Structure I
Amino acid sequence: MRASAVLTLLAGLALPASCATMTLSGLDVLEQDGFKALRNRRVGLITNHTAINLQGRHAADLLHGAGVDLAAIFAPEHGFRGTEDHGAHIAHSSDAVTGAPIYSLYGRNMRPSPEQLAGLDILVFDIQDVGARFYTYLTTMGYAMEEAAKAGISFMVLDRPNPAGGHIVEGPVLEEGVRAFTAYFPVPPRHGFTAGEMALFHRDGLRLALDLVVVRMENWRREMFFDETGLVWTNPSPNIRTVEAEILYPGIGCFESTNLSVGRGTASPFTWFGAPWLDGDKLAAELNDIGLPGASFTAVKKTPSSDVYAGKECGGVEVEITDRHALRSLDIFVHACALMKKAHPRDFSYRPAELRKMTGSGLLGEALQKGRPAGAVIKKYARESAAFQKNRAKWLLY
């Protein structure tokens, strides 16, 4: 990692007393300096509704108001306003406030085109991620970095917290040969990186000839969860509504490779999972008997209003987090799959290719097929995540 790739702008600047202990995002840091780093440059902003400062003002409005030449906006999955559901393709549009064109990076094209980048001096990325490898925002960043390198333009990341904590890593590193929009970076499902750290990791991994700058946060520590930062909460996507959902997402999200609902269309997406055929009482009791750290389980029936099993009553399990630091959501997923495979062999199913993409390896699918114990899978995952956690140190900024 080159030392010049990291920008700390607040040294020597006087901050309001109220900001002394609050986390300042990269956007807040850049704003404190009057956006000087973007003066006299034509800027393309990769962003969505999550790019807000401590006062809740959006990055596009702040740049425009400061006289920065905001020439283009690029929007990821869920759109510029973050209202589109998962998987919905986003059309191009324009921003009524700044007048800038809004190019979709989640539609027919997932990468900014040479025509869209023509005339730009720098791409700026400011989006709040959730900390799971298969969440698509950082893949959008990675694609854009590659296109910026090809076009010979600079790239800046306004860093934000890993909301599920940057100190915990879960699961295996993505296997070679597994690559998709939701399986792009060779990292575990829960990687513990911030966006800026992932950008440095990606640049070095591909050896990109890219002028990359990361504007660091202030007052953020790796063991912090989002609601400990003082930053304004906004749902990063329609179904991620709480910090608890973010913490559970790397594991509970993997149920989307199975025939279970993850709670889309209910009041508790990603903190509950279920299906019409599931005996929630039995599964909750068995999960509690295992004694998984940091979690307790309750049988709850729900009827999703949309998505999987819309309009059908589902037996299911609600996950309560009792210790954020101890909880390992991928362990919950592995144990639950093994238990359901045993209790509901004809009903429970999974899509092997999708399971491999989401977990990062074919280990769990093979274990389920051959009836191997969940503990063996979890031990292998733990060894791989520990090795990654040790190796990732060179890219950590905090």
Structure II
Amino acid sequence: MTQNFSWLHRGVAEIFPQSHGGDKDTESLENRLLNSERPLRIKLGIDPTGADIHLGHSIPVRKLRAFQDAGHTAVLIIGDFTARIGDPTGKSEVRRQLTEADVAQNAQTYLDQVRPILDFDSPGRLEVRYNSEWLSRLDLGKTLELLSTMTVGQMLAKEGFAERYKQENPIFLHEFLYPLMQGYDSVAVEADVELGGTDQKFNIAVGRDLQRHFGLKPQFGLLLPILIGTDGVQKMSKSLGNYVGLGEHPSQKYQKLQGVPDNLLSQYFELLTDLPLDSLPEKPRDRQEFLAWEIVRQYHGEQAANEAKEAAKSGGKEGALPEFSLAAIPQFPAKLAFILGATGLCKSTAEGKRKIQEGGVRIDGDKITDADLSFSQPDDLYGNVLQVGKKNFVRLVK
């Protein structure tokens, strides 16, 4: 295996534990990579708590691919069990619990969206596991054993819990189980390395402790930065509107990425591409356009990237998207299924309803599952992109 570890350290915020001189109990990750007689098992857990992924979520997935390319085994854990609790990290209130149907649908969407990033085809390079496989079989005795490995004080020191406790907001006992269950995932798959954002250090460290408790060699933690959104201020988040969704139309991606602030361009190139950082265009505007083109190319191919670039030049912001005037809808309230038929994206209202039920309809990248969804007025839809399948889009205008 390669001894050039530039791929390992690119864009990484922290690797822990670090080796300290001759301390044999704290070998470096590089040494484990070099000395292992087998491919290492690299764990990344994704809880399908929402329907879509944005570029910020793609950062650890891209690092997982780098490990694959270096000859190691990616273990992608779909947290179908833990998603029903929701990770309390950084949350100031309890998270809504999801149904099994919600989780299953979100999980499939996640897999579809990471497929362009990961190597799904090479033998031995990828395992996709669902943590209900082992967590649903935990009996009370094993659960009590897990709980006995941590104290309430340790849990309350965790970001999110500490703030809620201070503000006297409720903390439910089932939330204490989340870090332990995520940690037990590392035991179940015998992870050598776990990837996560910088906000996941506590949970990854719990995994190390549990592996040690169950007689396994503790995993390394590799932490990656939280991506700042296109507003240049706050972390990328769908709720803040500063995100670029992996499921969005190429022209949407291109236009949003053209607006990335100059001071963030280097970080975006480092975290979201494999391009040499010393060979990028000098002018900020050229760098923005190159970034937009490269990321669209990654997910949609070179032809789509070129088309999005030309559309941005010739037709303004949204030049590549056909438009449909909502004035053509005879009256509101109007059901989405009817609008799908009116736009021509579906042949009829009945087909529109069926496409929604099949999970093939999105509005601005959000999957729609309510076949009876209705809109009370056109203003609710102006500017939104309606999508059926992977290739059929229309922008809704006045």
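With mean projected area of the Cα convex hull in nm² derived from the coordinates and found to be 22.6, which of I, II does the value describe? Please list the in-between numbers first.
Numbers: I: 18.8; II: 22.6.
It traces back to II.
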Item to check | Read-out distance in nm of label points 7 Å out along Cα→Cβ at positions 291 and 363, computed value 2.3, structure in I, II | outcome: I
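As an exercise: helix-only ellipticity at 222 nm (-39500 (n - 2.57) for each DSSP H run of 4 or more, over all residues; to 500), calculated from one structure in I, II, equals -8500. Which structure is it? Provide the component values of the computation, followed by the final result.
Details: I: -8500; II: -11500.
Working through the options, I get structure I.
Ranked on distance in nm of label points 7 Å out along Cα→Cβ at positions 115 and 195, which label among I, II comes first with the largest value? Kindly include the intermediate steps, with their values, before the conclusion.
Working: I: 2.7; II: 1.9.
Result for distance in nm of label points 7 Å out along Cα→Cβ at positions 115 and 195 over I, II: largest is I.
Read-outs throughout are calculated quantities, based only on the coordinates presented, and are distinct from any laboratory measurement. In this text the structure is predicted, and so the values were computed from the model without any measurement. Cβ atoms are built from the backbone, for glycine too; each structure is taken alone.
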